[in-house]
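In what follows, structures are represented as structure tokens.
Since every read-out is calculated from the coordinates, none of them should be taken as a lab result. Note that this is a predicted model, so its numbers are computed, not measured. Cβ atoms are built from the backbone, for glycine too; each structure is taken alone.
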Structure P
Amino acid sequence: MDLGTRLRFVRTAHNLSQRELAKRTGVTNSTISLIESEDMNPSIGTLKRILDGIPITLGEFFSLSEHQEDRFFYRAHELTQIGSGGLSFLQIGANLTGRSLQILREHYAPGSDTGSAPYAHQGEEGGIIISGRVEVTVGDQMTILGPGDAYYFDSRNPHRFRCISEEPCELISACTPPTF
């Protein structure tokens, strides 16, 4: 199922019109329409804002057809893909409903970011940079992190990530509760 079809399915399953969802999220009705018709590929930040209005996490959104299992081990090819374009988030486990921790392997193409507007959510998150360089903004603080550097913050602070290196940036992150 492509992203637009998925969004339409989730929105209608929750008995929401595009206008009602737009009111709840502050994302314009026309943007939601363009996403659903596959004429626009939203940033992760925009998609998260839309899904928060339903509410459904990004992980649940991208794993709609999969069911919760008692699994403890995952091969690389079994990680759930979240994101598109220059961002790729690989989530351990398909459906995190009822779980309190989310672990991601994040990949940022050179120049990619989580969106021009910082986003915030309940919880805490932390991570460690594996390769590349990423600019991390939390509230009014900004720094550049490279391999071996790490971050940890209260996710209620508005935050944004941007790859500033000429090579892709890879990092491993965890957040609680799951927000994607």
Structure Q
Amino acid sequence: MTVKQSPLKGCFVIEPQVFEDERGSFFESFNQKSFEENTGIDIEFVQDNQSVSQYGTIRGLHFQTGDFAQAKLIRVAKGKVLDVVVDMRPDSETYLKQFSYVLTGENNHQLFVPRGFAHGFACLSEDVIFVYKCDNYYHKASESGILYNDNTLNIDWQIPKQEQIVSEKDQNLPTLETYLNS
């Protein structure tokens, strides 16, 4: 596995070693020991999640707060997404900075997103299977987020506005300014 520090402190791009032959391919999607040795992060994942989406779907920007904050190890099993993270940690040197990365079922890259980050993704292919590990359990009362099309963040989701599919819940998330002033 190759681990690269992203521009945001504590957020890593992980490239697994893929073995291919005439039958297909194999790769180790997670190895606790290798992860800890390559990132310096001692973590225990307790929940795996999967979503299926269609082209144009934008999910996010989501996070959990307080004791229920979650770190995530994200990958795409099928399709292509633009994965977006925003550092929401006030004491971080990369506070309110964002990073986008394309994850595909072909490149098998993963993104480690630390606690305190907002996260979202846009589906850039016809069908997407999106999978991720969390180091803390989902807790509805700790759920929060930032509006996906916030003017301050000005994220280019790489999907024309008329083709964007966004849930009502995500359309009603607060702007960054509103969230920070609440």
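For Cα Rg over 2.2 N^0.38 Å, for residues 119-166 alone, the calculated result is 1.41, so let me know which of P, Q that is.
The correct label is Q.
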Quiz item: Hey, distance in nm of label points 7 Å out along Cα→Cβ at positions 15 and 31 derived from one of P, Q reads 2.7; which structure?
Solution: P
Quiz item: So relative contact order in percent (Cα under 8 Å, 6 or more apart), computed for just one structure, reads 28; which one of P, Q is that?
Solution: Q
Self-check item: Comparison of P, Q by distance in nm of label points 7 Å out along Cα→Cβ at positions 55 and 87 - largest value held by
Solution: Q
Practice problem: Taking distance in nm of label points 7 Å out along Cα→Cβ at positions 127 and 151 as the quantity of interest, name the structure among P, Q where it is greatest. | Solution: Q
Quiz item: If Cα extents along the principal axes in Å, for residues 47-142 alone is computed to be 40, 32, 24, which of P, Q is the source?
Solution: P
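Taking distance in nm of label points 7 Å out along Cα→Cβ at positions 63 and 135 from the coordinates of each of P, Q, which one would give 1.5?
Q
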Quiz item: Upon calculation of distance in nm of label points 7 Å out along Cα→Cβ at positions 7 and 111 from the atomic coordinates, which of the structures P, Q produces 1.3?
Solution: Q
Quiz prompt | For -6000 (helix-only ellipticity at 222 nm (-39500 (n - 2.57) for each DSSP H run of 4 or more, over all residues; to 500), calculated) the corresponding structure among P, Q | solution = P
Quiz item: Any idea which of P, Q comes out highest on mean projected area of the Cα convex hull in nm², for residues 23-102 alone?
Solution: Q
